[in-house]
Structure I
Amino acid sequence: MSEAPIGVFDSGVGGLSVLKEIHALLPNESLLYVADCGHIPYGEKSPEFIRQRCAVMAEFFQQQGAKALVLACNTATVAAVADLRQRYPTWPMVGMEPAVKPAAAATRSGVVGVLATTGTLQSAKFAALLDRFASDVRVVTQPCPGLVELIETGDLHSDTLRTLLRGYVEPLLAAGCDTIILGCTHYPFLKPLLSQMLPGSITLIDTGAAVARQLKRLLAERGLLAAGPPAETQFWTSASPEHLGNILPVLWNKSGVVRSFGL
């Protein structure tokens, strides 16, 4: 069972940022990735719809024999991880959440900004994170409609993207934020652009590396760490396999065979 693969999914290509962290920390592990691009963006969908999609993908990974599941999507985690853990109580499972705790510890000005989807920012789970970890800091939230859709096309540099992103970060800077949470797995791909756009004193925080560490802990506790060598990473998408195949060299830094996920 230790040589079984790990299933990772997202509403689209954003979870590739998490997949890269998992691959870097656990190079012996075989990885499966589903991009639910046919139903993106999750951030604008109802919680019930997202739960239904997550249930479909969890069942798919069960059929593939995955030894663990990673919800590489903040919005999916908010909507569905509790239900999935109840349905599969013995299956190692890791979700995403905005990095409120480390951001609150890192800020010097006492003001933390959050870039995230509407669905994440409006969730009770996010409100609970603020109550638990951010009582001593001011948190300024910024929904970012449109960013996910541009990143899904492989656009990380265009003038349209720059203009949209600048409009989202300027209110955070004006509010005095010195720490900004990237609260969507798509957004780490914008770090190079953000580094050009923001003062050097701004700290950017995302949770991909923390998710990889938590996954490693869960697998180690159960004696499920693979010895390797891993199988080649497998990809599926509910949209065009050709489209995802074209984006993989940009976001995954290597090509791969992509199959259709028709469920």
Structure II
Amino acid sequence: MTDVSTEAVEPAATMERLGGVALITFNRPRALNAVTAALSTAVGEALEEFAADPELRVAVVTGAGRAFCAGMDLKEAAAGRSVMAPGHEDWGFAGLVNHFVDKPVIAAVNGFALGGGTEIALACDLVVADENAQFGLPEVRRGLFAAAGGVLRLPRQVPKKIALEMALTGKPLDAAEAERWGLVNRVAAAGKSVEVALDLAEVVAAGAPLALRASKRLIHHSEAFGPDRERAIWEENSREWQVVRDSDDALEGARAFAEKRAPVWQGR
């Protein structure tokens, strides 16, 4: 009888619905969730489903097993095979790093997040890390550089000298250091990053959907407009404000406050 490996029959990533939260899990634990085309496709499709579903408000991204993501599957690279999602290369590495969705995405880093794993965390809006997690960009030691957003996003999220040291030496940061420099929002006890991330997701999901999405869009897009006194960013801010201000949810928020009750958001 031919033995079929577990990985051959299980999806490379899964999505579980937990109320208004989508839990997306990289599912190649024996390969430390190294990224292949199959994983990029599965994650990208999960993000598309998350973005399109009005009942889902926040996503949490994590890894199965003892690692978050060890980066690109070097066996695939050595064989000359792309690790991008076929037909959706624009989604970027892991189907995520260039795949913008205007709903909040939280990384629950449950272990090693090296190379592309760190780049995935950089692409997420918030990061919760196990206390034993590690972040690093070791690409220069393999004749490469962190081209999946690492060298672009890291200096925008931590001090430039720290970003340069990580990119030039390949030396990793532990969770405490990552929190110190602003790469991580919360450090959880070992094995608890998903639990803490889901708690954080519930807090975020309690906000009004239109307001959450407008806030994310403006924060991410503001860098493209230059200084905050430029007219263009204020015009964009006004457009977003008008839509949110005139929404049913804005009226519901005021009523709920006046009536001392929790608001019931409709997302419109």
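The numbers here are math on the coordinates, done by the rules we state, and not lab data. What you see is a predicted model; the values in this text were computed from it and never measured. Cβ atoms are built from the backbone, for glycine too; each structure is taken alone.
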| query | Computing mean count of other Cβ atoms within 10 Å over residues 67-74 gives 27.4 for which of I, II? | reply | I
| task | Output the label of whichever structure in I, II has the greatest value of distance in nm of label points 7 Å out along Cα→Cβ at positions 11 and 99. | result | I
| request: Match the computed value 11.1 of mean count of other Cβ atoms within 10 Å over residues 75-82 to one of the structures I, II, and report its label. | output: II
| Answer label among I, II for the case where Cα Rg over 2.2 N^0.38 Å, calculated from the coordinates, equals 1.05 | II
| Which structure, out of I, II, was volume of the Cα convex hull per residue in Å³, for residues 19-146 alone calculated from, if the result is 130? | I
| field | Answer label among I, II for the case where mean count of other Cβ atoms within 10 Å over residues 83-90, calculated from the coordinates, equals 12.5 | value | I
| message | Starting from the value 17.5: which structure in I, II was mean count of other Cβ atoms within 10 Å over residues 203-210 calculated from? | response | II
| query | Suppose you compute relative contact order in percent (Cα under 8 Å, 6 or more apart) for every structure in I, II: which one lands on 15? | reply | II
